[in-house]
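Asks: Please go over the structures that come below.
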Structure P
Amino acid sequence: MVISSLDTFIVGIYIAGMLLIGIYVSRGIKSFVDFALAGRLLTTPLLAGTFISTYYGLDVTFGSSETAYLEGMSTFFVYSLPFYVCYLAVAILIVPRIFKLNASTIPETITRLYGTGARIPTILATVFYSLPIISVAGLGILGHFFFGIDPLVAAFLGATIAAFYTFFGGLVADVLTDSIQFFIMCITLSSAAFFAMTEIGSMDQLKLSLAPEFFEPLGTLSIADIIVYTVIALTPLVEPAFYQRIFASRSAKAATQALLLSTVIWIAFDWIVVYLGIVGKFMVTQGTLPASLDESEIILHITANLLPSGLLGLFIAGSVATAMSTVDSYSLIAASSVVYDGFHFYKKNGLTDKQLIKYTRVGIIISIALSLLISYQFERIRDAWIFMASILVSALFVPLMAGFLLKNPGKRSGTYSIWAGFFSAAVIFILFETVGSYDPVHETQIFSLPEYEILFQREHLLFVAVPLSIAAFIIGYLQDLKGRRI
């Protein structure tokens, strides 16, 4: 697709602005706390903007619209709704407990709860989840769709720009650009919804043309799929970006208020994206869009058909903004996890602030390079998100929640639980990729035993990994309890 000169100009202005912000903010970086945690001075408005922009990345924008195109309204009720409950749980239950620990990262939090034995697997799980794989791939899709650039080249260019302003400005540049990106997201998503309702019709009008089950709250999803989506929604309770922003906030009150405000806006964003996905389904059935289109690009096809020049450029800039806000945030988390939680902690005398900033900047480049290498291993954005979230939840959900809720969770319990969850989830995934087969009906890797009528999907690894994590925690807890009694 070829876009107008005006649209290209708008995208160019946005990119130039982001680079200038990174350079300008770098002047105020005096310490690693300034670089990685914005001096712990984030207020409610800034926190809300960065929460929304970072966590509402292309995995949600593309993934939710793709799922809505395939599954209908169940995307909102099954996939999105459980997240809101968890957002509220973080705001009300987790934030006050985090501030009592006086930690700076998830690995540091785990160390305070369970000792140093649990630190390394926590770093591995945090880094693995925080590699901005999905958003890097999303940048490739955007560049190819709107500018005709090779996806890998487009992903490289977009990731390089995001790395540039994070490299210089750290979390401060990240938060400031997130605030701009949040503003752009509000304008573009609301504009796309307005034009869709004007030219295509409201949700009630769409119901007259599409199958009734497309609008059922549970749709045609199986019980196993519903359970998987619900468990995946536990991710915010162990989300590295959430914790980073909470650690960087001025107070527990500011973090709680920001999360409550963000939840309301997330609900509105999700509803719009799901609506646009259903609009895409209608446009395909009417022949307005080709049936052979790539489902992950459905929201791009819709906006390209509905938005006028200028607004389309703003939408592209908003989509680029959404991807970059995730790339910069998570590459910073991945890098600081290795440098601060790893090298700095285990080095005898630690690292100086200058060394911490220097090595973290190098880590940002490495994490983005790794993301480029991995990003095209998944056929669908939703699959990559489910897998990464499964690893994180399997490894960290049980020990973190137990650490916050139990008065004395012990030491072995957390260490055993994290290793069991992370290792089992990783091994199961590798087995699916090596000995499993692709099932075009379920559109995922499966492992089947026809003689026993067993069909196990890759996304169902949580059914094994989380129970193993729980079992390992109980074993460790009982050993700790026995040790205390002797």
Structure Q
Amino acid sequence: MSASPEKKVSRSEKRRQEEEKERRSIALYSAIGIIVAVAAVVLLVWNSGLLQRNLTALSINGEKYTAADVQYYYNSVYSSYASQYAFDPNVSVKKQKVGSESATTWFDFLMDEARDRLIDNNALAAKAKEEGHTLSSEAQQALDSFVRQLDSAWMGYGYASRDAFVKANYGPYMTYSRLVELAGMEYLAADYTQTRLDAIDHPDADYEAYYKEHADELDTIVYSQFAFRAYVPTADEQGNPIEMTDEERSAQLEAQKTEQKALAEEVKTKLERGADPEDIAKEYEDKAYSSALSQRVTGSNLSLYSSYAGWLLDSARKTGDVTLTESESGTAYYYYVAVFEDRLRDEEPTHTLRSIPVQAGDGIADPTSAQFSEAEDKAQSLLDEWKAGDATEDSFAALANSNSASNGGLISNLTSSSSQDDGIKDWALDSARKAGDTELVKTDTGWSVVYYVSGNDPVWRQAATTGLQNQDYEQLTAGAREGRDATWGMGLNLVSP
């Protein structure tokens, strides 16, 4: 018996539905396959660095700079500020604000600095080429030395190749050839700038006028400081992470803040009652995070101590005044007790010298007598080598460069309050010192071969020179940048914090 028409229709409809379902499944899996394939291609392109090396991040007068180029400048700026402890390197700069009342993150600030530095170098290098300026012999030697180090340093640091060294130190998408190009532009811009600035000779009247307008920046402030820190470590002494909840960490930090603030208030009270800062430093040696007695800092450098800089520079300050301020830095909280001692136009002369340090031992453990003797012998051989040659400042600088001393071993603006080794300071500040003097000096870490270059302007005038040169630099860069068009590109979003 044949099936009824209704049953035939039912079977046909069922087959149609099954076929439609199969087609949808094929289409779905095909779409998924395409998405996975596209994602794989995107990931492959991203990991290859193709986008970072080619997508424009910044265009200056039609000259294109990629994300890799901007990353190189960003890394340089980041390192500069990190070395000043401007932010917590253990926390993303995208999560840290430049100031407690600022809406700007450190990442945005550093990116702006990197872009400005790149634009300045581009403009100054272009200006140098327009004016026919070529690298001085010193700048060319410095650039050649940088390239030589790139070609060989990777072997000494255990990298598999030169390219691996470049990527690890200058950005994961940087290439050797591009790095050399960027370095060439930087050296040309810097050499051109220095040549132009050196040609400007400001008369005494300019210095006096600048001092009157910027006394707060040029005067030297003498004060003592005691710091107390509240901090909850995230790892133990062996580097193992310490497990605790956010609530536990917060509770510990609050307890430490109470304890450390009480210590700071205790010190403040004793100082206000006339206690000697030196005695306080000894009494709280194991309790204070740090202490500094009678340190001398020019006003322009007090920004490093912004929590009480304004207080120190207040014209109402008098010897013996004491203050207590608080400051938060990343995951730590600080209490500073500062004692004002003096404010002066510092007439102490500054000094320039060159040094070739020879380390005794491994630089970790305290050197033994034998290791000091070994370092002294090596230092003496370097001095003998210099004396056997041209025996000039230039030959000393070259010898310093070839023995791991950067910038020819140059030490500028040395004074009695500088952080150099006491042995070197005592030698350089000797009133009998004259240009060309050389000596072996024992230091805390070994020996140094030292060469005295010159005595220079006093502290306040050196600071004024820096200020005047900054003004000259701003005028020079403004002139070089005039008429140059800079636009940001999509590649800017590929720069990593």
Structure R
Amino acid sequence: MGYRNGCRVVLEIGSLMRALLLTSAAIAFLAFAAVAPGAGAASSKLFNIRDFGAAGDGQTLDTEAINRAIEVCANAGGGQVRLPPGVYLSGTVILKSRVTLYLDAGARLLGTTNLTEYRQPTPPEYLPEARWGKWHRALLLAENAEDITLAGPGMIDGNRVFDPTGEERMRGPHALVFVGCRRFSIRDLTFVDAANYAIFFQVSDDVEIRGVTFRGGWDGVHWRGAPNRWCHNVTIVGCQFYTGDDSIAGRYWNNTVISDCLINSSCNGIRLIGPATRLVIHDCLFKGPGEEPHRTSGERRRTNMLAAVNLQPGAWDATQGLLDDVLVSDVTIHNTTTPFHFVTKPGNSVGRITVERASVTGSYLTAASIESWAETPMTNVVFRDVSLEFTGGGRPDPQHIRVKGPGVDARPLPAWALYVRGVQHFELDDVRVTAESDDLRPVLIAEDVGRLRLRDFEFPAVSGAPGALTLNGVRQFEWLDGGSRTNLVVVQP
């Protein structure tokens, strides 16, 4: 299922696909049996943690019983470890290769507030984060493992474990951490109140996160590779995010798909802080304000949602590499500070970014921005069949005519709809921009652009506005299929 134009769209399977599904029913059943509780074929390798002494009363520490069940399952060659209904208080649970941890409906894995019960992995020394030590602590932990599944419909509760010596003098263990893993699947679970990130992984490949709900805590899913070791093949499908910090974040990604998700955040929806290639974001709904407050904001309990899609290699710390082959399509965005914030810093380069079939309403702080502050311009950025609505009501501010480099979040700009800087080829094809209130600032400002191409670009005429477009250092300009130039302002350096 997907979200389009604010409505949930059911994607019907065609007759050919139905035939394929029918002929593969036996295969599908076996795949389900691998995680379904009580499946006959897997019954010989089904391990109930109650049989290992777990109390499930929410007061007795069940860490040892859970870990013993997982160890026995792994030594038997793999299988399923089951958590039946109950509340299982626990410190770090160590996940093993070829083991499925299945939480029944009514099962809750609850993080203990005793910080001494948590363990941390040993990330590779080449990772910048390796020096952070206990910051990597987790309720669920895996290292250098493969073929691991976490499945629901139960709940993983981080319990908002407070650590006065942690990050920001408050953050405790992550809910799930894995490092150096392959073929890791998380399905149909709910993560609540993670004491830091809900899911954090590094230098891992072939990761699937499907049908998972995230509520509270900080980041929902955050993963990082390294300049010489990227993360490959990550899929996030059909998830719901209600996070206090960025819903999805990280860097050094290759071949990533984020689709059919509801993303509600009190920070950014998707924040990329380093290079990525082959990134697809489609059929997602981004909706502010956040239902869960930004916990770092303290008593203010800030809930406004920042950028929906924030691609900013090098914004947090120095990174090096390429952002390329990015597609954002069929997305709906409502009530965010800005829909798109694409910015690159020195050491990073950008190839192709395409945004198509996007519907944006209620953007209230600043224009969509596409900016290179690196040594080279972005190569090719195209917006196609996009509708952008802003609250508007702005007036030109002489103190903000010259744009300064960005920080880590989108900031006010002298244009009300689009600001473009340092792009070889920038194209608007069938793009419509509107403002709820008349705005006297330029609709679009383009600076240092090799080729600016506008086709069916529609915007309101505002009485008293000095000009709709401001072009500064645009070397080639094309305006096709309509578009009045009567209020075009051209400023050359």
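Asks: Suppose you compute helix-only ellipticity at 222 nm (-39500 (n - 2.57) for each DSSP H run of 4 or more, over all residues; to 500) for every structure in P, Q, R: which one lands on -17000? Before the final figure, lay out each step's value.
Replies: Working: P: -24000; Q: -17000; R: -2000.
It must be structure Q, since only it matches.
Asks: Here is a further query. If we compute percent of Cα pairs over 23 Å apart, for residues 163-306 alone for structures P, Q, R, which one ends up with the highest value? Mind dumping the intermediate values first?
Replies: Details: P: 53; Q: 69; R: 29.
If we compare percent of Cα pairs over 23 Å apart, for residues 163-306 alone over P, Q, R, the biggest value is for Q.
Asks: semi-axes √(5λ) of the Cα gyration tensor in Å was computed and gave 54, 35, 26; which structure, P, Q, R, did it come from?
Replies: On the way: P: 35, 29, 20; Q: 54, 35, 26; R: 45, 24, 20.
The structure behind it is Q.
Asks: Taking distance in nm of label points 7 Å out along Cα→Cβ at positions 131 and 275 as the criterion, which structure among P, Q, R has the greatest value? Working shown, then result.
Replies: Working: P: 3.8; Q: 5.7; R: 2.2.
Largest calculated value belongs to Q.
Asks: Comparing relative contact order in percent (Cα under 8 Å, 6 or more apart) across structures P, Q, R, which is largest?
Replies: On the way: P: 28; Q: 19; R: 7.
Top value of relative contact order in percent (Cα under 8 Å, 6 or more apart), among P, Q, R, belongs to structure P.
Taken together, the values in this text are just the output of simple stated rules run on the coordinates, not laboratory data. Worth saying up front: this structure is predicted, and the values here are computed from it rather than measured. Cβ atoms are built from the backbone, for glycine too; each structure is taken alone.
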